[in-house]
Structure P
Amino acid sequence: MIYREPSRRDFLKTACLAVGAGLLPSGCLSVHSSAGRRPPNIVFILADDLGYMDVAAYAEHQTGTPRSAMFYETPHIDALVDNGVSFSQAYGNQLCSPTRAALLTGRYHCRIGISNAWFDNIPNYYNQGLEPPNGYHPLDADHSDRITAQQAWNNAKVLQGLPAGSQLDQGWNEISMPEVLTDHTSAFVGKWHLGAAGVKGHSPGDQGFEVLAHLCTGGCRYYDYVQLWQPGTWRDWESHKAVWDQPRVQGSWNYLRESADKYLTDALTDLAVDYIRRQTKTPERPFFLNLWHFAPHSPLQARPEDIDYFSKKSTRGWHGHENPTFAGMIKALDDSVGRIMETLKETDQSNNTIVVFYSDNGSFMHYTSNAPLRNGKAFLHEGGIRVPLIIYAPNIINKPAWSDVPVHAIDIMPTLAELCGKEVKHDIDGKSFASLLNDPSNKQEKWKDKPMFWHYPFNVALNDPNTGMFLTPSSAIRKGDYKLIWDWHGRLELYNLADDIGENHDLSERQPDCALALFKELVDWLNMNVERRYFPTPNPEYDAAKDNRPYPFRDLVKEFLGRTAPLGQPDAMGKNSGRG
């Protein structure tokens, strides 16, 4: 099958025509199937490790620099920005799996227990053939990096699969977007990273998706990848009780096998394009396509022609962006967006399709620069959690705009539900920001500000440029313009993001009352919403005299709040928050 790569001029012309066609009245955002109107299609494109400043339109919005002067090129994503609503303060979580869990369920990742990325070599009760303690999930795991320095806290547990009501889940069922968007035919292609390496009951198919192709791993090589996607290739953890959910690619395996020489980003896009075209056979049924790319996550591998092009580009080095392979990976991702948009145009579906473009977390600092945002992936500073989010919906959005209203991954599911006329009837943390699509500055005050929370309860073998040491457990809250980061080793950081997007000026000592109030609210929220096993625990072997960290250990919960009892709700397989 041959695809024509659209030019930027073609795409912009199409997008501009689409924006002018068939607009709903302002404020009329949802399409109710009960009223006889077909809900819109949805295409959800998720990038992996794409930072805030890696999209040219976002970098232009932040710095004022013309896109033509930049190193990275993202013309198709930029066209979505130019014709949709783009959020300058959209948040994911610190790593892949927590964000994926949040956006699919509308719940905070830490309420589910998925506060870290999933790795295939981490022991859990299930893959060790062990009976979990009472209240624990069989997929609760111990994540431990190789750190020899003193650690005041032992790591929390991490859940390695999104519960779907399987036998292994023992009744714990997280309701996902396909289970809310019941009018739609839902499909999934790409990186899953929520399913314990293929354990039965934890694939996209168990969350309501038709599986085109999925791989449950953090990263995947972009060439010579076919064997990894082949059904039955995962080892069984050396456990005789493991049961695997195969095949991993269903009807698409033959295509992947025949495309062994294709670049992975292109191959996954082929599957998505084919799916969109197939949906024209059932026009009465809207579709919900999730294209979750691996790009630009490591390993760094790009198409040779792209590496050659960016190696010679005169703007190489702008803003610290200088890696030609990473630039090529971004270009392939952008080409994918262009092909999706061109296919929607060719099949006459662009006017009645919502396109969501989003990234799971910030970029890894070794490859690119997130400045002026501080730090990057795995940090709770803005460089790690503030990400691009663009909504393109020509039949809904009256005019292109930027919104500076803070929104979070948990808000995406209820937003799409409202736009499709569906009511979320179960308990979630997120709320719809559909009103912002035609009121981006929230002048009508339909969007009510709410605090946001993050939780990363692990010692991590990643160098903190501010201390020169490994990361310690941390949690954070944003409320209004203020953001507090709690380093569990004994430090609070307070920033006013309205004045200090780079988090360069810690206000915790100048505004101690504000810092203490936010700290108490953060601890109270975690205590009421997170189960006990998902908290760090004191390390009885910790020796403060041998600790080289530049600031001393302090138990701030005990010091400031006078609490000594363990934090969190009693462990009960997710039942404490009304789930089950």
Structure Q
Amino acid sequence: MPISMRLSRGKILLHSWRNVDSQDETALFDLVVKNGIVVDGTGNPWFKAEVGIRDGRISDIGKLSSSESKRVLDAKGLVVAPGFIDMHAHSDFSLLVNPLAESKVRQGVTTEVIGNCGSSAAPLNDFLKEEIKETFYEVEEAKLKLDWYSMDEYLKRLERNGIALNVMPLVGNGNIRALVMGYDSRRSSGSELEKMKEVLAETMEEGAVGLSSGLIYPPSCYADTKELIELCKVVAKYGGIYTSHIRGEGETLIDSVKEAIEIGKKAGVPVEISHHKASGKSNWGKVKQTLKMIDEARSIGVDVTCDVYPYLAGSTGLAALLPAHAWEGGIEKLVEKLKNRKIRKRLRREMKEGQSNLSMADGWDTVMIVYCKGYREYEGKTIAEIAEQKRIDPFDFVFDLSIEEKASVAIVFFAMCERDMRAVLRHSVSMIGSDSSAAAPYGVLGKGKPHPRTYGTFPRVLGECVRRKRLLTLENAIRKMTSFPAQKLRLKDRGLLRKGMWADITVFNPEKIEDKATYASPHQYPVGIKYVIVNGKVVIANGKHTRELPGKALRLQTIEK
């Protein structure tokens, strides 16, 4: 019988944490979480215990009722788990806009991996800063000052600003390529590759935990396999990982997974395949083969894993629908190309033939606009709907809108099937990643209609996939959110409830935890998560943000210590 069913027989009670003796500096603990059902992150069955915290770390686990503590949180009938690790996130800039990280910590996330899909907040040059201002709406609308160049400077800016959760930075190979080669669509020369390796090594030394690629996005997509292998050899020397938005998740899915495995094998680097899926109806079912490929690679010693989110739609920029060559030279040149009739004709033909980054075989009614600064009325509508209303060809609409908005329109595309998602979610090699940035229902980050995964990924796994559909046991789901990603990231002091670990803890009601965000109304916090503790500080108390900012930038050197 699942733990959720067992717990439902008794009344769930939660008492606010109370001061025991706030002036008593001799108290054994700063905080005790008592009476909870502990799911420790290993995948082992739950057990009853109390968790004592002192100086930001777990000081003891066991029967602690008689011990003195400054504060006590009574979690009777609730699950006490390690804080969730978001393996695939994009909060690089949003955390500087709103350091409270509302949509993440309210899901129980205490650490997130940023810098994914080949794009990171550092290193930068002036050209990249201009591209970021055009591409990331929150940077422009918040008038965020990009006053850093290196990874070290960026991480110091984050810590100086304060953050509610921990972050682990990857460095995007798109950044590294742009610094050396701009947006040139060609192979790197020997000298250029050596320069990229130098930049990568310097960024790793400044704290990056690995290299990410976004092989459908420019300029990351212009890198060939050989270049990526050589860069990953540098990453391997530092003990980092390689994460990849692979070169294709549709028609080329099988070959793209082969490439990721080849990179891991030849570079000797651990590989994480990002948001693993089969996109487009004609490709549904291919994950059965790709998961088998991953198992076979692991059987010969290649450390390949993947992450997944529990939804059937993805999200990206509208301009990702365009063939990669259109992006050569950057946004300004893209806009100029889209004004050229001959180029538009060529792009239209290539997109119809499936040569674009995202296949349009399933139709324009599967693509919904979710952010468009100049035309808010488009948000929540599909391209098919808008084109019909405006009596315009969908391709011309996409080209014209990309010109007007300088390629800064965001979309959600409905392209996956339930069976594939379940297969990936249940497989032993998968962990959980939201593929989203931190948001909030207010301010700059409350604009548009972002993918509901922004607010609901982790509660959806626990509510929908564990409690309702029983696709996973509670213990295994927690493992996929905690110790498994921690192991991949070589985090030795997070991801488990163990003495000496940093006190990153999520306390939730297994019968009530649920995502509320929808595609039509995404800016909704989940329910059922009562307490979230980051580095020993209570960030969420009774479902409300305490405005504490105890998060840290977890650099590679920090992890190794």
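Read the figures in this text as sums done on the coordinates, not as results from a lab. Keep in mind the model is a prediction, meaning the values are calculated, not measured. Cβ atoms are built from the backbone, for glycine too; each structure is taken alone.
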**Request:** Name the one structure among P, Q that distance in nm of label points 7 Å out along Cα→Cβ at positions 60 and 300 of 2.7 was derived from.
**Result:** P
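Consider the structures P, Q: one of them gives 23.0, 71 for Rg and Dmax of the Cα atoms in Å as calculated from the coordinates. Say which.
The read-out comes from structure P.
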**Complete:** When FRET efficiency 1/(1 + (r/R0)^6) of positions 124 and 444 (r between Cβ atoms, R0 = 25 Å, to 0.05) is calculated for structures P, Q, the one with the largest value is Q
**Complete:** Re distance in nm of label points 7 Å out along Cα→Cβ at positions 76 and 316: value 2.5 computed from one entry in P, Q; matching entry is structure P
**Request:** Match the computed value 0.30 of FRET efficiency 1/(1 + (r/R0)^6) of positions 308 and 428 (r between Cβ atoms, R0 = 41 Å, to 0.05) to one of the structures P, Q, and report its label.
**Result:** P
**Request:** For the read-out mean count of other Cβ atoms within 10 Å over residues 44-51, a value of 26.2 was computed from one structure; give its label from P, Q.
**Result:** P
**Asked** Computing helix-only ellipticity at 222 nm (-39500 (n - 2.57) for each DSSP H run of 4 or more, over all residues; to 500) gives -7000 for which of P, Q?
**Response** P
**Message:** If FRET efficiency 1/(1 + (r/R0)^6) of positions 412 and 484 (r between Cβ atoms, R0 = 25 Å, to 0.05) computes to 0.35, which of P, Q did it come from?
**Reply:** Q
